[in-house]
Structure 1
Amino acid sequence: RAELSAQIRDNHNWAVRKGISVDRSELVTGEHSGLRTLPQQPVDNPNLAGALADNGVKWTGSDNSREPQQRAVGTASGAAKTVPRHPMNVYYNVGTAAEMADEYNWIYTSRADGGSGICESNPASTCLPAPLPTATGYADHIVPQEARTALSHVLGNDPRPHYVHQSNLAEERLLYPVLDRVLADYRALFAPSAPLVNPAQRDVGTELTRRAAWDQALAAGKVTAYRIGTAVTVKAPAGVTAPVTAPEGTRKRLALGTAAFGTPYAGTRSAWTAPEPLQTSVTLTLPTA
């Protein structure tokens with residue numbers, strides 16, 4: 001534990017000395033090391049939870065392809081939680097488009113076509129009908145495929161971030177065409193009033209925690225909501241915040257008076273909201289016109 005804690009502390013201190021903006025509550029370990037990785041490592045490193053606590057880490061990145069659900073690291077009250085992140089098929093060990101297409105072919109073509117055959121034996125995978133041309137395969141197939149996958153997460157209201165590697169920014173800078181395609185496709189679908197947002201890791205972690213609590217309350221039948229005239233009332237268990245989207249001009253009832261509700265986005269206002277002091281439910285007043 002002492003060694004792990006010292007490494008986390010030293011990394012943070014190095015970043016601060018170099019003028020890099022970092023948040024002590026956020027961490028991503030190299031290759032998500034320390035977290036359980038089935039089947040070879042069925043449990044977390046027993047020293048990880050304590051080392052995270054020693055350094056005030058509340059949110060640590062994890063691999064969504066292995067653990068899509070957020071969880072606590074350790075059993076202590078206030079233990080750090082994972083923030084699952086989507087891996088992207090822009091490989092860490094390639095630097096050129098030709099290398100990327102070549103490795104992609106190895107993974108996604110059949111043995112008969114010179115590939116590894118992994119796609120044949122893995123029921124979750126699909127083989128390409130033929131190997132990609134190494135000269136054009138990255139731009140013509142891999143870039144639109146990866147951009148489509150990433151954009152589907154955005155359009156599905158999935159707050160989980162995506163992760164890539166520093167090597168993707170070197171040599172031929174393979175990451176940039178994918179990012180450019182994601183941004184271009186998104187902007188072709190949505191008006192400027194609905195911009196992409198880039199929440200910090202702690203904000204994504206908080207979002208996932210709130211969603212889990214809300215989903216659990218809904219499944220247990222412990223949420224009620226109704227509208228009478230222009231008044232909307234939402235009641236959830238204590239400590240559970242409610243995700244609400246309402247028209248522009250909506251007001252939230254306070255103990256005394258009202259206040260503008262939520263944050264503006266795409267012509268509406270939204271927020272995770274809870275009762276104010278001395279209240280047991282959330283009451284919103286909708287605009288009359």
Structure 2
Amino acid sequence: MKYILHIVSFLFVFSLQAQKNKNGTIYDEHPGIDLIASFHEAYASGDIEMASSILHDDVKWYDGNSQTKNDEGGSKNRVINNIKWFRDYFDYVSFKDTEGAYPDMLEYKQSGNWVQSWFRVYGVHKETGVELDHNVLRVYRLNDDVSKITAIIEYSNKLNFSMIGDARSDRENGTIYVSHENINTVRKAMYAFLNGDADKAYSFFHENSRFHDINEEDVMTFDEIKARDNKIFANWTMTYLDESGYPDYLEYDWRDSNSVQSWWDMGMRRNSDGKEVVLKVLFIDWFGDDGKIVRRFLYWNASLLK
């Protein structure tokens with residue numbers, strides 16, 4: 001039995017080794033990589049002549065995200081038109097290697113020369129101001145002497161391009177209220193703070209609410225904001241609270257979101273010496289379905305309380 005097990009083990013190891021088959025070589029430095037770098041430079045600068053000289057006349061461009069079966073790909077003219085589009089409609093265009101990544105040149109025995117390039121596309125649309133800033137993976141097939149690009153397969157996020165289309169025309173995105181129950185909730189919470197009724201003030205917030213304070217590095221939990229506020233009010237007393245202008249409640253159609261934006265003048269007196277300061281504060285409060293505040297953004301100058 002032991003002899004049989006040895007034979008089986010040997011055959012298993014041999015079968016694993018037999019499955020390996022080297023199909024080429026990978027390079028991180030290669031004339032093919034230099035060719036793609038030159039192509040990206042031409043793409044970013046809008047150098048049509050240079051780009052055209054690098055592209056094979058029969059080049060094909062495929063969208064790696066396409067769900068079209070048997071996609072025949074775009075022609076050289078389509079690639080050139082895309083370069084012209086970047087040149088004519090975008091400022092500050094760049095095609096730079098993604099941080100921490102680098103292109104690979106793959107010389108396959110069976111399928112020829114390929115370059116895999118991870119890079120970041122950047123540009124600002126001239127008409128709408130929409131910023132492109134996203135990573136792209138392109139796989140380039142090169143001819144035998146790596147002097148021409150014969151195919152391009154691109155995998156990219158098209159969300160920014162949709163934003164450009166949306167931004168070309170005026171669109172409504174919900175309703176702004178000057179009076180609303182959620183505005184009332186913010187007022188009730190703030191004036192409860194003014195009158196020293198912290199328990200009532202916090203009752204208008206969800207127990208899992210989160211707080212984004214411009215003066216803090218990390219997002220704070222409900223318990224953390226209460227602890228932070230306790231430290232402030234141990235040394236300072238709120239003497240008055242006035243609305244600055246008027247609050248707005250924004251009920252957005254997009255993403256079914258909402259917020260109350262409120263501006264306040266907050267009078268504060270230091271308990272130790274009576275020093276008085278006025279804090280200019282902006283709160284942006286998001287509400288849940290139960291009418292409680294689930295997220296608050298705080299914009300104010302904490303250095304005034306030092």
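Read-outs: derived from the displayed coordinates by stated rules, not from any lab. Here the structure is a predicted model, which means the values were calculated and not measured. Cβ atoms are built from the backbone, for glycine too; each structure is taken alone.
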Distance in nm of label points 7 Å out along Cα→Cβ at positions 96 and 280 - structure with the largest value, from 1, 2: 1
A value of 4.5 was computed for distance in nm of label points 7 Å out along Cα→Cβ at positions 24 and 184; which of 1, 2 is the source structure? 1
Ranked by mean count of other Cβ atoms within 10 Å over residues 80-87, the structure on top of 1, 2 with the greatest value is 1
From the coordinates of one of 1, 2, FRET efficiency 1/(1 + (r/R0)^6) of positions 32 and 224 (r between Cβ atoms, R0 = 35 Å, to 0.05) came out at 0.05; that one is structure 2
As an exercise: FRET efficiency 1/(1 + (r/R0)^6) of positions 104 and 176 (r between Cβ atoms, R0 = 30 Å, to 0.05), calculated from one structure in 1, 2, equals 0.95. Which structure is it? 1
Tell me which structure, out of 1, 2, gives 290 once volume of the Cα convex hull per residue in Å³ is calculated. 2
